[in-house]
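Following are the structures in question.
The numbers here are math on the coordinates, done by the rules we state, and not lab data. Remember, predicted model here, so these are calculated numbers, not experimental data. Cβ atoms are built from the backbone, for glycine too; each structure is taken alone.
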Structure 1
Amino acid sequence: MRKIVYKGKYLTMSTEEIDGHIYERVSVRSGIRVLPVKDDKILFIREFRKHEGSSRLKLIGGWVDKENKSPLEIAKEELKEEVSMKASDWELFYTYEIPNGTIEESVDYFIAKDLEELPPQENPDSDIVEDVMFLGENEFKEKLQAKELRWDKDVVVALMLFENLS
């Protein structure tokens, strides 16, 4: 049986005894990522994240932390808040999910197409979007090699999408 040792807004830490061994787990609140696509290119943002103390190139994303809102509704909000865009064509592309792991996490990746620019929106997060760029597969790989992108699950999903686009 799991024993919760910490419960925050985005993380829950617990311990569990199995066959005389104590296992620690971190459960991360579910998340979403948005992959806006235009002309076989994916939109990335360079965002200054105060809690990280630096800027980084990343996908649009957020937490599923709003009551009575589906992951798709939150994805639409994030697209609007972070880059002042909306899309008329949405598709769930991939769900990354690790249940019962040391780190438990679930992220839904949505493709957004038929994009339309909106008047600038106020982003309720304290993070600052410094740049917005559509990258083709080669540009993406160059940024990855230059270490402007972090190797993580988001990069792997973007590579999967580029494979489907070509």
Structure 2
Amino acid sequence: MAKHLLLRRFRLYTLFSSLAAGVNVTSRILYEEIMGLQFELAVALAYISGMAVNFAFSKWITFDSGQSRRFNREILKFFAVSSVGLGVTVLVSAVAVRILMYYLLGQRMFSFMIEEESLAMVAHLAGMAAGLVVNFLGHELLSFRETGIAGRIQALFKQSNKESS
């Protein structure tokens, strides 16, 4: 049963992440081509744009925690997990674009057939795929679960207040 639920959630997460990916890719092109931002910054801002879409679908559909009454905690945990995913996405995208540019355009073998934007898109999608896996695992294990972290943090603050009194 647990394996079935995990697989169902991963499928839903992938489906809704695809919608968020559409926002992500479209906004990256807008940020880079229209606003003239550097590739890595455009990828990062695009990631944040898609993250808002992903949070809504993740909370209310994929992880079914719309009635949890822990919105503030969930959005903080979602942001923390997504920040790790952002780092993975940008890192993999940046490495992939440089490798692709070096090997495909730098070798001049295929440079007449390949546009830089196509390579940037492939690199961006590779980064998004890596981020998808990291994010799903983090959200499954942390974001929409009662982990007790907030209670432990509150207890630490209460204890430090008592000691300082």
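The table below gives the values:
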| read-out | value |
| --- | --- |
| Which of 1, 2 leads on FRET efficiency 1/(1 + (r/R0)^6) of positions 49 and 97 (r between Cβ atoms, R0 = 25 Å, to 0.05), largest value | 2 |
| Test item: helix-only ellipticity at 222 nm (-39500 (n - 2.57) for each DSSP H run of 4 or more, over all residues; to 500) calculated as -6500, pick one of 1, 2 | 1 |
| For mean count of other Cβ atoms within 10 Å over residues 121-128 computed as 20.8, the structure of 1, 2 it came from | 2 |
| Which of 1, 2 leads on distance in nm of label points 7 Å out along Cα→Cβ at positions 33 and 137, largest value | 2 |
